[in-house]
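Asks: The next part holds the structures, each set out as structure tokens.
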Structure P
Amino acid sequence: MNPHRPRRAGVPDHEGAIAGAAYTRHRRIHRSQSRLRPRILQLLATGGNGGAQESYTGLLLRLDRSRYEVRALSLSAGSAVQRLRALGVAVDVLEQADDELAVRELAAWLRREEIDLVHAHMYRAEVLGTRAAVAAGTPVIMATVHSSRVRSSEDTALLASLTPAIDRLIVPSESIARKVRSEGRSAARFAVIPNGVDLSRFATPPPACGLRREFGIPPDAPLIGAVARLEPEKGHRHLIEAVPAILDAAPGAWLVIVGEGSQADALKAQAAALGPLVARRIIFTGRREDVSALTADLTVAVSPSLREAQGISILEAMARRRPVVASAVGGIPEVITQGIDGLLVPPADPAALATAIGSLVADPALRAWIGEAGYRTVAERFSIDAQVKRTEALYDEELARAGVLERVRTPQRVRVVARPTERGALEVPPV
């Protein structure tokens, strides 16, 4: 979608008229009577890289198209959008920096496309998507909180003010549910749906990883890796501080830090300050397209986060049967059981990181045992199929509760009939 496309002279501004029209939320506008499947929008805040985009992509690719008409829209372009388009998924982009204009344009899009359910992912999508969906009269509004980020008081107050308009708030862990409740959103109707990984991606051996050859890392050297955005909350500085102690315990070890972000220069400077003998063992790879193959080549996967909603990179390492060392923060202890399918350490504790990593590097049998246990945990509790099924069940519940559809079940077929929702109007003032 190009919101800035020119309009021919004399052509009425239908989108502007729709967005600015008076509305009541219980009224459907220009609803097609021939469409039996509910129409769902997956709304993404930013099309870049990250765990939220991975979760969004996994859900978008696997929603049952025989039950729903699925649309995708991102509020910015980026590599995640490019990847989806390369996979044959149509993704619209509404690149509008002004929030008020973005709400107006998005509301027009929702009405024109007759969207029945908006599912917003990440902060800006939740804020703008909720306001636009209310303005458009969209019957069901849902959002997923992907981040454990500590937001400003202004941001939390804004989210709290929008919460009454949201039918269901999805969180990946009980820890994030508690955090969101503490931010003034206790009235929200929560659903805990853990993020999942696509186990089929890990059913076959990965392609060869060229990282060792590229950076001169010996083929038999222990390889420790952290895959995450280079942002303060990911705790990379504490992992770098632990490297001298790690090398004392495992002199042949190397550390690879995979990702990009605002802390790249500061972290490289921190590594350099440890001296050339240590710094040469710390590799900053930047953004990689071969993360799956790289993860499979790790001796130990590490997540030194200070805050974490759940941790997609942890799940992917476990799916590759790589032993994981992670900070006991946020939703991570809901994934890893200490000493069973991973090792947990206190956050911001370089000594504990070095001890846990060193114990795994020194003990191949322990690595194999924890790696297998980690795989079983992911297969049983954190598969993408389980995430999608739980989400679809939630969609059906909310669509039925809003009166959008009625299911008439017979032994031969399932019939879905569109109905107007009976919810009252709900006005959300501009902010």
Structure Q
Amino acid sequence: MPSDNKDYRHLTVDGQKLHPETLMMGYGYDPQLSEGALKCPIFHTSTFVFEKAEDGKSFFELAYGLRRPKPSEESGLIYSRINNPDLQVLEERLCLWDDAQSGLTFSSGMSAIATALLTYLRPGDWIAHSEPVYGGTEYLLHKVLPQFGVRRIGFAAGSAEGMEYAVQTAAANGPLKMIYTETPANPTNALVDIAACAALAREHATAQHRPLVVVDNTFLGPLWQQPLAHGADLVIYSLTKYVGGHSDLIAGSCLGAEDVIAPVRGMRTILGTMSDPMTGWLVMRSLETLKLRMTCSMKNARYVAEFLNDHPRVRQVHYLGFLEEDDPQYDVYRRLCRAPGSTFSFEIDGGETEAFRVLDALKVAKLAVSLGGTESLVSHPASMTHADVPAADKERMGISDGLIRISVGIEHPEDIIADLRQALAT
């Protein structure tokens, strides 16, 4: 069972406030409530038994928002579509890195994105969003939401002027309900200034509402960028990637202030887009090693990026660690990011034919979509994750046929480099 001790997050030892990587080992869970089990058990159950009928009534009143909770009152366990001990513990731990007030887990990153957007967007509303974004998000924004009367306008990630124009245009035609960004952008690594998004949202607030700032932070994860600290209202993750980190689960999350999260929680209950107990338990397992894995991958990526940057067949490497002071993106990187991460793209001459030749020759890195796993993964965005994006839009966004995306894993960096060297020599 979860722990009732909500002060655990702020626990200190000898005056030392415990860090997130320490709290991941036990935060939100009391072993004595589960027969002394060191690790939180997997609660494989669809429903939970009420002690009294009055409890069932009370729990449902809170779950469906029929009344406000009393001081320190929380809804008890009802049904695993609504709440589950594994998910509750996981959601509390996920909040630690981002210093979020509340969080939710979902069956995938896309279900987190879709549920959040469906919660806050209605027919006639506008959403201004950065480009490029993950292919699934691109499809949702361009093909699905317009069927429900939601209007959109995109702006190039990395263009402050483009973002301001898009927001102003949407607000003028209004109502502008959301500024959505994925930063760094997938797959170009272009950055969006989250603080500037928040400032624009405040500038275009009306008496009825203020546009929400929603950030997909999957590429850098909670270690290397924390959007809520820079003014975002919601931060979304594909937990499949770095947080899960072992390429063995599909999950997502959405974090933010409780008053912003609460409507998303209600929508999740009705849509049924929550994660399952087993997946929640696996993500909890992965959180214990998150800092170790992401730090190792980040260090490896530097070596790999430097090798590629010096290779004669590589035209350009889109690696955040290479930003220089005269680049407009440098200031954004220094203010928002703690490290360059370990997923980036590089472009080779010869277009799709040569890119495929390199991809097919790799022996250590695996040819697969996704990112953030323990193994190095490579893919061809133009024909895979962003296959549905029109050719003209791909060209405008910088997703060329010669672009290869690599997610550097935790293998020995010399082995990854050797693999790339022989593949580029084919």
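Asks: Any idea which of P, Q comes out highest on mean count of other Cβ atoms within 10 Å over residues 152-159?
Replies: Q
Asks: Quick one: distance in nm of label points 7 Å out along Cα→Cβ at positions 72 and 112 came out at 2.0 when computed from one of P, Q, so which one is it? The partial results should precede the final answer.
Replies: On the way: P: 2.0; Q: 3.2.
Attributed to the structure labelled P.
Asks: Further question: Taking distance in nm of label points 7 Å out along Cα→Cβ at positions 96 and 264 for each of P, Q, which is largest? Spell out each step's value before the answer.
Replies: Values: P: 3.2; Q: 2.0.
For this comparison of distance in nm of label points 7 Å out along Cα→Cβ at positions 96 and 264, the top structure is P.
Asks: Matching task: 3.4 is the computed value of distance in nm of label points 7 Å out along Cα→Cβ at positions 104 and 304. Pick the structure from P, Q. Mind showing how you got there, number by number?
Replies: Details: P: 4.8; Q: 3.4.
Value 3.4 for distance in nm of label points 7 Å out along Cα→Cβ at positions 104 and 304 corresponds to Q out of P, Q.
Asks: For the read-out Kirkwood radius over Cα pairs in Å, a value of 23.2 was computed from one structure; give its label from P, Q.
Replies: Details: P: 23.2; Q: 22.5.
This figure was derived from P.
Values in this text are rule-based calculations from the coordinates and carry no lab data. These numbers come from a predicted model, not from an experiment. Cβ atoms are built from the backbone, for glycine too; each structure is taken alone.
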